[in-house]
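Undergrad: In structure tokens below, several structures.
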Structure P
Amino acid sequence: MAPRRKKVYEGKAKILYEGPEPGTFVQYFKDDATAFNAQKKATIEGKGVLNNRLSEFFMQGLTNIGIPNHFIRRINMREQLIRQVEIIPLEVIVRNFAAGSIAKRLGMEEGTPLPRPIVEYSYKNDALGDPMVSEEYILAFGWANQQDMDDIVQIALRVNDFLSGIFYGVGIKLIDFKIEIGRIWEGDFMRLIVADEISPDSCRLWDIKSGQKLDKDVFRRDLGSLTDAYSEVARRLGVLPNQATHMTKPTLIN
């Protein structure tokens with residue numbers, strides 16, 4: 001019997017294990033759903049399968065248009081092989097329409113188009129609730145340098161163009177999304193690549209005609225079945241597994 005892989009890190013929605021080769025990890029997608037900095041939790045059958053397939057679809061799309069990322073290949077329904085990267089401790093958020101915290105901060109109605117895509121940053125720290133930070137903070141604390149920040153903005157806006165077009169083509173409006181950026185070294189040369197995941201967990205997605213939410217706000221705001229929403233996104237994009245099982249009601253975790 002093969003030895004159990006060594007767990008490297010466990011987050012709210014994924015587990016990283018040591019990969020089969022140096023410089024790789026195996027990323028496992030869990031069925032756990034969390035909201036409000038993990039104050040609300042549930043286990044939702046099939047969520048990990050959907051997010052694995054959707055993240056694979058988006059990462060391969062980025063590769064095809066020359067945006068480097070950590071994805072190597074999908075291993076099975078819940079796991080993918082990824083490059084090991086040094087994660088910059090930031091969530092990079094791109095907003096196209098007002099929703100969530102920006103709507104609250106600025107007193108805007110949700111769904112209001114923004115004058116242009118806005119890139120903002122949160123410091124990745126669950127204990128602090130991932131506080132919003134400015135570029136001045138990032139430079140002062142050495143989380144990234146000015147060249148990094150210029151590159152991060154360029155990557156984020158290119159990802160936004162790609163995702164916006166993909167979703168618009170299937171009748172979905174990309175309200176906002178977040179990505180993480182990691183550093184990899186190739187000899188003495190360092191470059192920045194997209195890491196973590198791209199899925200309905202990390203995007204706000206609204207149906208263009210009805211305004212129906214097809215993202216984690218369904219869970220946050222008790223708007224119905226999260227897996228029905230994610231399955232609809234996967235179906236429209238043509239990536240829903242052929243043998244997808246019927247998704248069951250979420251099991252709340254006390």
Structure Q
Amino acid sequence: MKQYKGYLIDLDGTMYKGSDEIDGAKQFIDYLNEHNIPHLFVTNNSTKVPSDVVKKLAGFGIEAKPEEVITSALATAGYIKKENPKASIYVIGEGGIRTALLDAGLTLIDDTHVDYVVVGLDTKVDYDKFAQATLGVRNGAKFISTNQDISIPNERGLLPGNGSITSVVTVSTQVQPTFIGKPQPIIMDMAMEIMKLPKDEVAMVGDLYETDIMSGINAGIDTIHVQTGVTSKEELAQKETQPTYTFKDLNEVLNELEG
């Protein structure tokens with residue numbers, strides 16, 4: 001395997017699975033830290049702020065810094081601020097997306113007449129929230145979704161992801177949202193801008209073909225698939241466009257780097 005100068009790394013299904021540790025994740029990040037190899041954790045999870053992600057990684061013995069974490073929430077806030085820094089927003093979502101939007105100086109209001117409707121993962125979503133979002137979009141708000149993941153890996157199994165939640169508003173309004181997270185270019189452009197490395201020197205590492213691997217392919221960088229999350233080796237074999245590499249886990253990736 002090629003030695004890259006920088007890595008973009010997924011979290012759920014790659015570093016951990018819910019509250020379960022994934023073998024090889026800590027060792028891989030330790031190697032990158034010891035060799036001062038730049039890396040960013042790029043996650044579609046919009047429920048957490050970077051410090052939350054760092055704390056969770058620390059629970060698995062994985063050392064990271066908040067500035068090494070890019071969430072779909074941060075990318076969403078950056079996208080909207082660039083378009084309309086004075087935007088009013090109705091949001092479905094948890095702390096991560098709300099904090100990111102507020103930190104960007106944007107205004108969150110509980111109203112059906114807003115500039116944007118933003119949908120992020122919300123484990124306590126209810127009918128009223130869907131109704132508010134639907135009315136907002138019908139009233140002309142621009143419809144944004146933090147990511148299109150239909151499922152998320154968890155120690156319990158595959159649970160409904162933000163794409164599933166978003167689909168309720170999409171079906172009701174017949175309006176397709178602008179997706180921010182992987183595999184769309186918005187979050188990857190943000191990551192590459194921070195990385196400041198040529199595309200041929202950076203690889204995307206992840207478990208889910210439709211988001212992680214396709215995000216790398218769409219961004220024009222090499223991809224490293226690990227078989228520790230959603231997409232199995234057998235499922236991967238059916239895909240028309242293959243990742244640059246596929247490995248059982250990050251232990252195998254580390255063996256390649258050390259070998």
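Values quoted throughout were computed directly from the atomic coordinates according to the rules given, and no laboratory measurement underlies them. Remember, it's a predicted structure, so these values are computed and weren't measured experimentally. Cβ atoms are built from the backbone, for glycine too; each structure is taken alone.
Undergrad: Name the one structure among P, Q that helix-only ellipticity at 222 nm (-39500 (n - 2.57) for each DSSP H run of 4 or more, over all residues; to 500) of -10500 was derived from.
TA: Numbers: P: -8500; Q: -10500.
It traces back to Q.
Undergrad: Still on this structure: Where is distance in nm of label points 7 Å out along Cα→Cβ at positions 76 and 172 largest, in which of P, Q?
TA: Numbers: P: 2.6; Q: 1.6.
Looking at the calculated values, the largest one is P.
Undergrad: Quick check on the output: 13.0 is mean count of other Cβ atoms within 10 Å over residues 36-43, derived from one of P, Q. Which one produced it?
TA: Numbers: P: 13.0; Q: 20.5.
The correct label is P.
Undergrad: Supply the structure label, taken from P, Q, corresponding to FRET efficiency 1/(1 + (r/R0)^6) of positions 52 and 100 (r between Cβ atoms, R0 = 25 Å, to 0.05) with the calculated value 1.00.
TA: Values: P: 0.50; Q: 1.00.
Of the options listed, only Q reproduces it.
Undergrad: Oh, and also: I have 16.8 for Kirkwood radius over Cα pairs in Å, for residues 44-195 alone, calculated from one of the structures P, Q. Which structure is it? The partial results should precede the final answer.
TA: Working: P: 16.8; Q: 15.6.
Among P, Q, the structure yielding 16.8 for Kirkwood radius over Cα pairs in Å, for residues 44-195 alone is P.
Undergrad: On mean count of other Cβ atoms within 10 Å over residues 12-19, which of the structures labelled P, Q is highest?
TA: That would be structure Q.
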